[in-house]
1. As an exercise: relative contact order in percent (Cα under 8 Å, 6 or more apart), calculated from one structure in P, Q, equals 22. Which structure is it?
2. Out of P, Q, choose the structure whose coordinates give helix-only ellipticity at 222 nm (-39500 (n - 2.57) for each DSSP H run of 4 or more, over all residues; to 500) equal to -24000 when calculated.
3. Of structures P, Q, which gives 16.9, 53 when Rg and Dmax of the Cα atoms in Å is computed from the coordinates?
4. Out of P, Q, choose the structure whose coordinates give mean count of other Cβ atoms within 10 Å over residues 32-39 equal to 13.6 when calculated.
5. Given a computed value of 2.9 for distance in nm of label points 7 Å out along Cα→Cβ at positions 88 and 112, which structure among P, Q does it belong to?
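Please treat every number below as a calculation from the coordinates, not as lab data. Keep in mind that this is a model prediction, so the values were computed, not measured. Cβ atoms are built from the backbone, for glycine too; each structure is taken alone.
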Structure P
Amino acid sequence: MASLAIYPGSFDPPTYGHADVIARASRLFDRVIVAVLVNPGKRPWFTVEERAAMITEACGGSRIEVVTFDGLVAELAQRHGASTIIRGLRGASEFDYERQMALMNRHLNNDVDTIFLMPAMEFGHISSTLVKEVVSLGGAVTGLVPPKIEARLQQRREGGSGIRQV
């Protein structure tokens with residue numbers, strides 16, 4: 001049986017940290033589903049379709065599938081037959097929240113486990129929120145996101161469409 005993991009997130013925008021976690025997960029599992037979250041509680045710069053397209057463009061491959069979803073990750077894992085949820089951890093400050101989420105997902109679906117992966121050290125400080133903040137203030141994010149995503153961020157900033165304060 002092929003191993004399958006789900007890597008859920010907002011990915012607004014996808015960063016090199018996300019790409020690194022996806023690459024690491026793809027070395028551990030036969031297939032990785034990157035699940036782009038529709039979260040009405042957040043105010044994304046990009047639509048869920050745009051975020052899914054950016055991930056496919058930056059990280060696509062034969063073992064990577066990108067889907068969009070709303071609802072519970074534990075239920076998504078069950079629908080796809082995944083036994084593992086991947087979560088990226090940049091540092092200790094994120095651990096307690098992620099631990100709570102992992103335990104809740106296990107409560108909702110006892111057949112799913114969560115694995116935490118850390119991105120490479122050079123990506124450990126990158127977050128989508130910080131990337132958007134830098135772009136909204138006119139700064140460059142070269143080296144934090146793939147070039148095509150950086151161009152989309154700059155277009156969004158220059159056009160003003162979709163930019164919301166972070």
Structure Q
Amino acid sequence: MLAEAACELFLERGYDQTSVTDIAMRAGIGRSSFFNYAASKADLLWGSLDERIAAAQVAVEAGSDVQDAVRGIADGFVPDALALAIAHTEAMRLDEQLERESALRMWRIASLAARALRRSGTDPVLADVRGGAYGAAVMTAIRSWAGCGAGSDPLATHLDRALAAAD
């Protein structure tokens with residue numbers, strides 16, 4: 001409900017011109033209630049991916065193969081506010097926000113992958129480069145998936161292709 005209200009407002013006004021209060025009002029809740037559901041308006045777009053990155057981190061720390069953990073980010077990922085925002089970046093005036101937030105997620109994925117690779121004995125430089133490639137692969141796959149019409153193919157199809165390029 002909040003993500004839908006946010007996307008509507010981003011399309012009408014642009015991301016920067018839409019406040020948390022605007023989103024809460026559109027969704028029919030109070031501003032303070034907004035924070036029971038999300039920490040920020042960016043969280044409405046990125047929350048689902050952030051949860052998946054956190055799950056990949058837990059999986060890697062538990063000893064899962066790093067590529068399997070990264071692939072797990074795509075498992076069951078369905079079109080959501082993030083896919084809509086990527087597909088309509090210009091209309092929502094989200095260019096800078098998506099660039100900044102994408103870079104943060106790419107770095108988080110790269111870091112978790114590089115740490116796991118170093119623990120498995122991979123040379124630190126190679127681990128960092130391969131980790132960076134995994135982070136880039138995930139974000140590239142998400143952009144490709146959203147751009148093709150997020151419901152047309154599973155995200156996993158795009159991620160497999162991107163990970164193949166990363167190797």
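1. On the way: P: 28; Q: 22.
That value comes from structure Q.
2. Details: P: -13500; Q: -24000.
Among P, Q, the structure yielding -24000 for helix-only ellipticity at 222 nm (-39500 (n - 2.57) for each DSSP H run of 4 or more, over all residues; to 500) is Q.
3. Label of the originating structure: Q.
4. Details: P: 22.0; Q: 13.6.
Derived from Q, not from the others.
5. Values: P: 1.9; Q: 2.9.
Structure Q accounts for this read-out.
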